[in-house]
1. One of 1, 2 was used to compute relative contact order in percent (Cα under 8 Å, 6 or more apart), and the result was 26. Which label is that?
2. When helix-only ellipticity at 222 nm (-39500 (n - 2.57) for each DSSP H run of 4 or more, over all residues; to 500) is calculated, the result is -27000; to which of the structures 1, 2 does this value belong?
3. Assign the value 9.2, calculated as mean count of other Cβ atoms within 10 Å over residues 23-30, to the correct structure from 1, 2.
4. Between 1, 2, which one scores greatest on mean count of other Cβ atoms within 10 Å over residues 95-102?
5. A value of 4.4 was computed for distance in nm of label points 7 Å out along Cα→Cβ at positions 55 and 87; which of 1, 2 is the source structure?
6. Suppose you compute Rg and Dmax of the Cα atoms in Å, for residues 7-102 alone for every structure in 1, 2: which one lands on 20.0, 58?
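Coordinate-derived values only; no laboratory data. Nothing here was measured: the structure is a model prediction, and the numbers come from that model. Cβ atoms are built from the backbone, for glycine too; each structure is taken alone.
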Structure 1
Amino acid sequence: MFKALNTLLDRLESVAMVAFMSIATIITTIQVVYRYGFNSSLFWAEEVVIYSIICMSFVGASMGVRYGSHISVDVLNAIVPPSVNRWLHIITAVLGIGFAGFMVFYGFHLFFNTLGRGQLTAALRLPMAWFYLPIGVSGVLLILRYIRVIYLVWMRPPASHVEELAAGADKLA
């Protein structure tokens, strides 16, 4: 079940990232051509690009958990044995779930409140609530990713960095 869910999330996140990045790149290119080629501009281009980049950031947060690429300080991981290292990873994931829970709660709260007020974006005149939706959705994705991290760490405890370095040095020798 975890593998199928992980594959589905990977695919959805990848498609979303490609879509948002393509939108931002294409519209920025068109805007440059309009501005410098025709001495005109698209009044809505900047807003679309900004919202695309914001959405990429929220989707990228989940991808960062998946690939373990978030910034971290791993001094303790380097000096503790694998049994303690396992618990450090689990504690980190639980804290991540707590943070993501706040994102889910307040993100959807913001979405529904803004939807109820009928606030519109400045240039596009679209409901602003839809541009707040990625906050809550990203929180859900983060929770799923952190649960997977806990599962993987529980099934196979991470080795300490000292052991990894020693194994790497043995391979080089």
Structure 2
Amino acid sequence: MKKIRTLASKYSEQLSKKVDIRIKEMQIDSKYHYLVYKVLGVTTKEGDLVDLYQNKGRFLYKYAGSFLEDAARLCFIEKYGEDNAVKIRIPNTLGDSPKTFEIDCLVNNDAREIKWRDATTDGDHVTKEHTRLQVVSEAGYKPIRVMFFYPNRKQGERKITCVNA
């Protein structure tokens, strides 16, 4: 529990620093794109808030996912030991892109992919996930997806069903 609290503090500090840096950068950014916002009925004040929260959201999603992956790995390490719960990369034997796939936590033959949520629903992402499953299986591992939160949208639910089929 103490390790997870320490991890949470580390990620919280890093997130805060990144967001602060980005906010400072945004203050000197060009706002020419606000002309389009105005045409579409969005005020300058609303545009500022949209851009601010869109940027904050990108960092938040990245850090939330990384934190939960690391916290879950800590739990697996606690249960199975550091030498038995490892992160590895395996070559993509079915294509050129990506060159390798990462297994977030390999315990024996169980290859866990840890996701905080699966929000990406584009076709390229789905194809990559299908390829990942095949490559992991062909490498002799059992692919297991550990997902903390299910998608909120029907499109994301369909993708999960398809990927896990």
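1. Answer for the origin of the read-out: 1.
2. 1
3. Only structure 2 yields this read-out.
4. 1
5. 1
6. Comparing all candidates, it corresponds to 2.
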